[in-house]
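Quick heads-up: structures coming right below.
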Structure I
Amino acid sequence: MLDFTEYTKIFIALLAIVNPIGAIPIVMALTADASEEEFKRTTKITVISVLVILLTALLTGELLLGFFGISISSFRVGGGILILLMAISMLHARQSPITFSKEEASDGNRESVAVVPISMPLLAGPGAISTVILYTQKSHAPLHYLCMGLDILLLVLVLWVAFLSIPWISKHTTQTGINIFSRVMGLILAAIAVEFIANGLKGLFPVLA
């Protein structure tokens, strides 16, 4: 099991990747013509979907890596590059095409939009899934999995509060404010990505250690 500081770092990393505040303009656009009841239902489905996706990554990520014969070091490098690309987009206040595309935005009805593209890949996309799998590999103690699960639950709680605050945020927050938040999260995410890549390279090439 890791210490408390590490689990705080994991939560911040997931928060930076999921970026609930940065996703709000897109969620608002996708639910612009929804009634209050439809918006609440969409929010509920989205939060539950994100929780299920990330918990599934937590519990089955190691099995997936073993099934495809991928070493954790290779996954660190690949996941780090993916997260770095997302961070660069965030630093430019843009939504990364890795997580979201216009085609996905126009696909499906209200309920399916809550799952695709809002839950997956906008929120619980490749970056978030990769981060969960990478941090899960740091320990195999049952308490570690429990603490990781608590981090995910706390993240989903923050996401739910952010969604509930959308009506207020739309009235009191400008796009500039959202862009500033995204850039700060992008900077944190870039540092985490570099750490993933560096540790992966050390595993692949022990001479670098």
Structure II
Amino acid sequence: MVKVSASVLAEGFSQEAVDAVNSADMLQLDIMDGEFVPHKTIGSKEVAELVTDLPKDVHLMILNPEEYVEEFIEAGADRISFHLEATNCPEAIIGLVHASGIKVGIALSIETPLVDIIPYIRDIDFVNIMPIKPGASGQEFDMAVLDKIKFIKQKFPNLEIEVDGGINHETAFLVVEAGADILVSDTFIFSGDTEERIRLLQNLGRE
């Protein structure tokens, strides 16, 4: 079964939205600083205050994440992904997150060359592949992401592949077919019955 990491970005990270996606496999939290991306969202304090039984899947879209990653670990993050373009010390971040006993991943914007993550790929638990530019929900899905997913699945079959951005029923089918393990979705989930839509995405992975 495919896993669903439900994002509540467009819903303003409200507790009501968090409660509405409790049938998902994870809760995805987009952390933006207004510098690495144009928008600013919540910080570690708000992450800690959100009440959920779901693992907190924290996507750091911030500059110099090495300065803040410990805050998010302490706030209850269960997995953390960061962007290579935002840091000069990816090895330090990977080591720090792993030392805390949680999963670490690298997030790839649609504009980031796949080759950039190759030096780190054996040291991370997952890759967060984005079919969009980081920073806002509701963008158009870029089909070029499918080749990235297929390449990683073929070359590194044990690496977990998360896809974040532009996921709906149609694009979800394409990325799962290409080899995705985790689907991040916000707009699609909240455009109908949340439980029904989460289940629909999860069932894409059934034979």
Structure III
Amino acid sequence: MTAPGRFIAFEGGEGAGKSTQARLLAEALRARGLTVIVTREPGGTPGAEAIRTLLLSPPGEAWPPQAEALLFAAARADHVAHLIRPALARGDWVICDRFVDSSRAYQGGAGGLGDDAITALHAFGSKGLRPDRVILLEGDETALADRLATRGQAADAIEGRPVEYHRAVAAAFRALAEADPQGFARIDALGAPEDVHARILAALGDLLP
């Protein structure tokens, strides 16, 4: 019988190092002989990647909050149906750079739509799928902003929002983690990538084979 797959989501604000840590975790898991899928939100499937372009480079004025939440939920529904659930059913590990808790923090919290609206969309679109563990990367606001600046990339429609918005996102993430200490692992994102990776492996110890 195929062993069940595991679903790990990386969350956090801009510049927290989610992509780097997702890659390092995937390498570590593959070294243990596991099959690992690394994906991202919004995106991960052709349909969801098309929606990603609409979200991060809006064709006109910025999306109103409700439309933005609906687009994220639509992208996630396609991603879950066509990539995440099939991979988990095969026994693969899925590592996702952002999942529904980003919508809860960005659109629900900072965007003012409220958690009930976001979780209702997720229940309808993705049947309420939750990660086995959410890795929440946290760090000093100034340090993360400096790290983001060194990437030298133009900010997308969400990264470029005012600092007050991103502070509200961080506060919403903290509240979600505090409300679900079993589901979230809060990780200090600052320091050498290898040190952060070691903290993440420790936080996943009960799930690792």
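Coordinate-derived values only; no laboratory data. None of these values were measured; they are calculated from a predicted model. Cβ atoms are built from the backbone, for glycine too; each structure is taken alone.
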The value -14500 for helix-only ellipticity at 222 nm (-39500 (n - 2.57) for each DSSP H run of 4 or more, over all residues; to 500), derived from one of I, II, III, belongs to structure III
Value 31, calculated as relative contact order in percent (Cα under 8 Å, 6 or more apart) from one of I, II, III, is from structure III
Mean count of other Cβ atoms within 10 Å over residues 55-62 was computed and gave 16.4; which structure, I, II, III, did it come from? I
Among I, II, III, structure where log10 I(q)/I(0) by the Debye sum over Cα atoms at q = 0.11 Å⁻¹, for residues 63-174 alone as derived comes to -0.40: III
